[in-house]
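I've put the structures underneath this note.
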Structure I
Amino acid sequence: EVVGPQAVATFVSSEMNGCAPLTVTYTDLSTGNPTAWNWTFPGGTPSTSTDQNPTIIYNTGGTYDVTLEVTNFAGTNSIMQPNYLTIQESPVADFTASIDLDGNVTFTNNSILGNTYEWNFGDGNTTEEVSPVYTYEVSGVYTVLLITTNECGSDTTSQEIDVQITGIDEIHFLEKFELYPNPNNGEFVLHLEGEPTDELELDLFNVLGQVVFSKKIDFHSGKTTQTFYLKKLPAASYILQIKSEGRLMYRKVVKH
């Protein structure tokens, strides 16, 4: 009995790389006149097919194998092409912003799959840096825009940031105003020397101008050393205000 040659599996595809969602048509080029086909497409929809020339959709980025098994009257033969298809995805734009009391904003770019970036700081200025540090000159609420782009497209996100710049004229009534360590973990020492007075009023402000800590200190001797334990405060920049008979002095306190 003459059976004929065994089938030998081989194929080509309309695409070998592209952007999701990607539609790929596979064309069977097997020899030996196969009568049955069994395809496997990891990452594809559908993931299997018995069509001779199936069309598959890939919705998720990655590198995928393709397997074809063909059968004729002489038997079965298969071919597996590893890493045959590469699918890319569009980027996703995302960022966070950290603001200090001098108008400096540190932008952290958390975008996924981006190749290039375009920032608009909401005051007419732009940059293409990955994670810029930008200084605003005027307090206010700014809408910051980030556009991230790759070969498959672009994505845009925006956030409103509230910038409050502390620019206050001081009256230097203290001869010594020492605060250490700074930055600190919420525990720091304050050493003050100056003209004796009944008491000093201490207020610690956050970036929103809210008082997060207050204390009154006896200053009859004109000298004091105080240790503060503020570890429960969030990591941020603060302004320590010292007031005496309407006179004000300030120091920035950075908690990490």
Structure II
Amino acid sequence: MKATSIKTISAVFILILSLNAKSKAQTYYPVYLCDGGTAALHTPEESTLANGDKVHWYLEGTEVDVKIFNGTANQTNYVTPNNLTPGVHNYTSRIESAAGCMGDLSDPFQVYQLPSKTLALTASNASYCGSDATLSSIITATATPAQVLPAGIEYVYVWSATKNGTNVSPLSSIGADDASKTAINNFTLNTTGAGSYVFNATVKYVKTAANTGVLKSGDNNGCEVTATATSTVIVTPKPIKPTIIVQ
């Protein structure tokens, strides 16, 4: 049986993301959750525990669970709830020996719960004349989360469209979006081809390249959502050139 070692511990994500001095200085969080995502928090000091030792878990200073070590790896992990409120949540832990001696409290480990979001589409022009190459319609996708996103998290949009009921591929044949990763992304329809164009879009959360944290989503796809309704733009055909006769 391993000798019990009571020491200061750091609760870390199951992937063993160490919360060192460098990461503390960053504006990013070690874990981001969204829409049903959970994280398994782990203390590496579990390897020093003896049977009967306990790991106490706290959220904002309030005890939320006690795990008793029985010799099985990861037995003392704590899985965060899948319904945390949006914002930062501070978890800490401490070890209690089988004899009842309490160790020091760990440093806080921060988990950021991202807000749920919706996506709405609006068109600047419901129709325009295809005969005029200078005309267009801008379809705006607006993502509306419950609060401002933290640094290091952005959006990725995917557009799709049909023309008279048939999928348009490639989409670049009728226009392009502005590649925005903010809460607003615009697709400019500038085709002269007459028809009824129905647009749809999806949006999901992604980390920026500099963000070293982990994003855990309930759908394993950045909590992707589809627009609440499609947006239709009619490109009207150019009238035929008339001729003149005497009657």
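Consider the structures I, II: one of them gives 12 for relative contact order in percent (Cα under 8 Å, 6 or more apart) as calculated from the coordinates. Say which. Numbers along the way, then the final one.
On the way: I: 12; II: 21.
Computed on structure I.
From I, II, which structure was Cα Rg over 2.2 N^0.38 Å = 1.85 calculated on?
I
With distance in nm of label points 7 Å out along Cα→Cβ at positions 32 and 80 computed per structure, which member of I, II shows the largest figure? Working shown, then result.
Values: I: 1.8; II: 1.2.
Once distance in nm of label points 7 Å out along Cα→Cβ at positions 32 and 80 is tallied for I, II, the winner is I.
Values quoted throughout were computed directly from the atomic coordinates according to the rules given, and no laboratory measurement underlies them. None of the values given here were measured: they were computed from a predicted structure. Cβ atoms are built from the backbone, for glycine too; each structure is taken alone.
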